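Undergrad: What follows are several structures.
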Structure P
């Protein structure tokens, strides 16, 4: 029998591990976005590689996310996260090599590790903190926003200090190592350990094929597409209008930093459908306003456009809370998370790649921003539809607490 002291230590290590993982979830991505122009100059790669750098993370999140449930069933969720963190650290180290192949390979491997963590964290929170899902989701999404903001703002100065943008990218290995160490120190929990039989398995397809699951997936797709386009291209948009690289990176940092207070402000709005509709309107209208500013007057009030765009990216904690509070067990949560995230990232990967190619083909950011504006409007409509749709349980022996927060 496990002593109360051991249980308390395990809980604290788990909570610390979740926070440290969240801190790293976007560091590698937002730092490479801020350094993309310098990397292209130093490594001399063309439009294809330029479009691949911001696209690889979404492709990895789709491919690895689709297999995460199977891997978790075979190894256990917590061991799978440990392997993912090792992959992240290895990928970040590879990116220190100043060659295009190292940049792409390191980004691919690191993104694979991030993808696995991204999909499995909601299940860990559901298993270990079932009564505090919204709180822990808010904490980890806030920490993620802080990390991504820090990386975007500090990437250029750090690369200059290191002497090369590749070394600047590899420097983000330093915060990844503590996450790996803390997670390795945790005792393996039996709560979400692998099962030998298939009786406890929950089909990701079954979780996602309902109207509720499809709407969650559609909303997740649209908001993650917006997030990765902004993280991947906002500094480039501003730089091409004459802004310095360090200021453009700092404004990406501002956009991502806005996610910290917005998360705290938006999380209480997930408790009822009426409040959630207000939250969807706030983030949807803010995102559209930010795009309009970048389209018509990018250099007039760039701080305002960055802040509005960042507030619009607050859709992420909203949908993660919906996923985290859905289902009656960690396995059902993991199934919906797997379906929505793997499908969403696969579809959203078209965004950063397509936007980059469209910019190259048209020679301006007008057409890409118009498309992004239309997608933001579609995201708002999808969110409003989601608030009128209840989850479709796979069993009938549920109670009020089994329902996702938006339909209570």
Structure Q
């Protein structure tokens, strides 16, 4: 054994880590400063807070809770820019669940919301790690949380005050309860809470149905129904019924913000490449192409999750987490927080792979997927396109990251590269 070489490697490791932390810290500061100059810090939360105020005041009718004029007035009062395509597009139950946040002044409420989001992110990482590795070391948990905080989707979610990190925590708890604790009711409560906040997590319910976990599906629907009925006692039923009828309209309004980098789905990427970064209408055939892609991908993911006994729980967790991003026509960068369980599941599978050649390939794909989501990569892309506008097409890094993660999981599912989760494995 070359002791001197090992000593030198261990000596340089703290230096490399320290330099990486400094670079990431600078990127975080610059990201928040840039959003501050654009008056986007807390921008999304302003829409939430306005809805919370309406619920506290008993103004829960559709035309009150989703009043664009009231939203614009509140945003102008807080000094935020006005975008005609942005509105409060979440279910009335979200405003009902968090209306107590409006008991505080806006700035204090925003600060509390960020604390809740950061705590949710940490718990989400912890629950995901505990699902994959039942015994985890504090150092590995610290590194996982630190690595998560370097990701652009999480930083954007914290900065603008959106709810995706809290949704990630609920989904991580659902996976932990179902796959590790074997407590479907706890998982159902977490999943139903996420679905009451935002419709997107219902895709996870579809994933459980594909896997034949009907106990989770049935309990989730029951808890969801109870949650809706409870909300009707205060909200009434008309705002929820109107929300359901306007759901597709809300989607079209959000899509009007444009292609990548705003929309990192395949549809957003195709729109970017078709229009070459210029404003313009999107041909109908692109939307039809995406519909075909979404259906085909849903079939492929479903088949991979049902490849018994070859597909492990880690593969099912990863593919389930990717499902909301995979089939959605609108994937904003903060939405990519849902890919973190898939990233961690990929790492778990790669560490267990005994084939050196395939392990190197998977590790390269994993490294690319993670690296493209980090803040330094986002800054590199932004600066490159600012200097060379002809490089507009490189604003698709989040979609490429998604493809890499999906590729690792699908290939491993096909090759049967892993075994079911055990209760004795440990990180290290």
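Undergrad: Any idea which of P, Q comes out highest on distance in nm of label points 7 Å out along Cα→Cβ at positions 26 and 42?
TA: Numbers: P: 2.4; Q: 3.0.
Once distance in nm of label points 7 Å out along Cα→Cβ at positions 26 and 42 is tallied for P, Q, the winner is Q.
Undergrad: So if we calculate FRET efficiency 1/(1 + (r/R0)^6) of positions 162 and 370 (r between Cβ atoms, R0 = 25 Å, to 0.05) for every structure here (P, Q), which label has the highest result?
TA: Working: P: 0.05; Q: 0.70.
Max of FRET efficiency 1/(1 + (r/R0)^6) of positions 162 and 370 (r between Cβ atoms, R0 = 25 Å, to 0.05): Q.
Undergrad: Follow-up question, since we're still on this one. From P, Q, which structure was FRET efficiency 1/(1 + (r/R0)^6) of positions 186 and 386 (r between Cβ atoms, R0 = 41 Å, to 0.05) = 0.30 calculated on? It would help to have the intermediate numbers written out before the result.
TA: Numbers: P: 0.75; Q: 0.30.
It traces back to Q.
Undergrad: Figure out for me which of the structures P, Q the number -23000 belongs to, where helix-only ellipticity at 222 nm (-39500 (n - 2.57) for each DSSP H run of 4 or more, over all residues; to 500) was derived from the coordinates.
TA: Q
Undergrad: So if we calculate mean projected area of the Cα convex hull in nm² for every structure here (P, Q), which label has the highest result?
TA: Numbers: P: 18.5; Q: 22.1.
Result for mean projected area of the Cα convex hull in nm² over P, Q: largest is Q.
Undergrad: For relative contact order in percent (Cα under 8 Å, 6 or more apart), the calculated result is 18, so let me know which of P, Q that is.
TA: Numbers: P: 26; Q: 18.
The read-out comes from structure Q.
Undergrad: Could you tell me which structure in P, Q was used to calculate mean count of other Cβ atoms within 10 Å over residues 234-241 as 21.6?
TA: Working: P: 21.6; Q: 16.1.
Answer by label: P.
Undergrad: Of the structures labelled P, Q, one was used to calculate mean count of other Cβ atoms within 10 Å over residues 82-89, giving 21.4. Name it. Before the final figure, lay out each step's value.
TA: Working: P: 21.4; Q: 15.1.
The correct label is P.
Read-outs throughout are calculated quantities, based only on the coordinates presented, and are distinct from any laboratory measurement. Computed from a prediction, not measured in an experiment: that's the story for all the values here. Cβ atoms are built from the backbone, for glycine too; each structure is taken alone.
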